[in-house]
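Multiple structures are listed underneath, in structure tokens.
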Structure I
Amino acid sequence: MLTIDAQVHAYERNHPGRPWAAVLVGPPEVTGDDMVAAMDAVGVDGALLVSPFTMYRYDASYAIDIQAAHPDRFGLIKPVDPTDPAVLETIADWAAQAGAVAIRLMLVDGVSNDPDDPGIQRVLDAAARHALPVNLLCWGRLEQVAKLAAGKPNTSLVVDHLGLRQPFTPPAPPEPFADLPQLLDLAAYENVTVKISGACTLSHEPFPYDDLWDPLGRIFDKFGFDRCMWGTDWTRAVKLLTYEQGVEPFRLTDRISDSERADLMGRTVQRVYNWSPPAR
């Protein structure tokens, strides 16, 4: 089966030519070559490269450079600004960009929590016109996501990181799955898919994180494996686990079948994003 990581990040060192807006927890740099080497070491065939909002905000130029150097390994996801008057042109241009597979909305402070916000509505409509899924960073905003999903059934919505706040450094939150019922409610909307990305950072146990399988099982039962996709959220998780430790629990567990594993670790990404690396 093809193994596809649904979310990774890469970035170069901070420099005046492409300055960071802020500092993301992680190494001083993780280049495209570094990311490919990490993937090769554990047999990951491809990944969705999400331009890191913390550092580059809405500038995806470094991710574009990486994809151009490794076109068979990465699909591209770019954050867009719903308050930008030119956001429709930005989305149209992104749809024509080589390697682009989706856009991302950061539902964080400074972005409206009103599901009827005109800027957010414009983004969702434009994404549907261009057949681009909309990835949502939406911890604390799952009720808003439900209203967006209900109002825009033709827009493909992808909930990043299980819709749950995840740590950048140890330890995991005391109740990491406290908001899980709100996530499960989203299964009622067929246009919603869930990234099981960064899940290992929520564990209170050492590798292979056996305490995750009961809450993850509830997600799988509600959404089905054709609406769930695994990802590491590398390199955000670097202070909590290695890249290999983000991959292997999903390969080793006997809690899912081989067919379910193939959906979770590759086939759902291929279907939702209409993208796949070539078999290697």
Structure II
Amino acid sequence: MAENQIEGDVIGLAMDGTGYGLDGNAWGGEFLIANSTQFQRFGHLQYFVLPGGQKAIHEPWRIGVSLLKQAYGKSWPQIASRLKLAPDQTNFELLDKIIETKLNSPLSSGLGRLFDGVAAIMGLRRNVSFEGQAAMELEAKAKLAGVVLPFEILRNQDESYILDVSAVIRAIVENILSGKSMEEIASAFHSTLAAAFAAMSFEMRKLTGINRVALSGGCFQNRVLLEGTVTELKKNGFGVYYHSQVPANDGGVSLGQAVIAGSITKKGLL
């Protein structure tokens, strides 16, 4: 908003890896109604467990397992075995209990973590040496045009909206097992996210009348995701704002903090 010099309310798509959320969970896939002094969390990516917490960021196969459990329930170990997802000698029963009880395993709505888990399921990268490595390799396989996989937008008990990707995970697994190429699957995943972002923005516009969408967060460094999202939103008649000078990732956070602090002070809200 600061970079594009816009004021007032916007639909904000904040897509990143891990950030501490107001409910104590790890946020990073957020749909916000925001202005320069406050925000409302309209919806988010469905929470999934990060087995082992920080360990899951370095070992994305753990996130892959968590996504399979969410998508398939009790039958996830058979799917994980067919995909050769986990290291040999992995105790699936113990892992299942860790995810079930969330032992040292926080909930995450982070899009960056979803990218990590999908890259692991696809066999692109199951361990990483730096954050974002798996997501970058997934982006490298993708092209702009891909099939849109099934996804769901659910209404939560607290009235927030949830982007549920369980059907996306099942479709990706089916595509892998049926021999589809990594390029096809990666392209479909990116196209599905762009379509889902547009669908969620459409729901937000219906309820609020806001027609401007601002995109930020480290995941929008992904050119395929950014271009696909902008195209889908414009196709649906939205005004779209994104970065061209300020970094989309943590490099832009301090500017946002300064703008918020300045706006709150200027309006006498302290």
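Data table
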quantity	calculated
Answer label among I, II for the case where Cα extents along the principal axes in Å, calculated from the coordinates, equals 60, 38, 37	II
Computed -9000 for helix-only ellipticity at 222 nm (-39500 (n - 2.57) for each DSSP H run of 4 or more, over all residues; to 500) - originating structure among I, II	I
Comparison of I, II by distance in nm of label points 7 Å out along Cα→Cβ at positions 34 and 218 - largest value held by	I
Which of I, II leads on mean count of other Cβ atoms within 10 Å over residues 66-73, largest value	II
Answer label among I, II for the case where distance in nm of label points 7 Å out along Cα→Cβ at positions 154 and 178, calculated from the coordinates, equals 4.0	I
Of the structures I, II, the one that 37 was derived from, the read-out being percent of Cα pairs over 22 Å apart, for residues 138-249 alone	II
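Taken together, the values in this text are just the output of simple stated rules run on the coordinates, not laboratory data. Predicted, not measured: the structure shown is a model, and the values here were computed from it. Cβ atoms are built from the backbone, for glycine too; each structure is taken alone.
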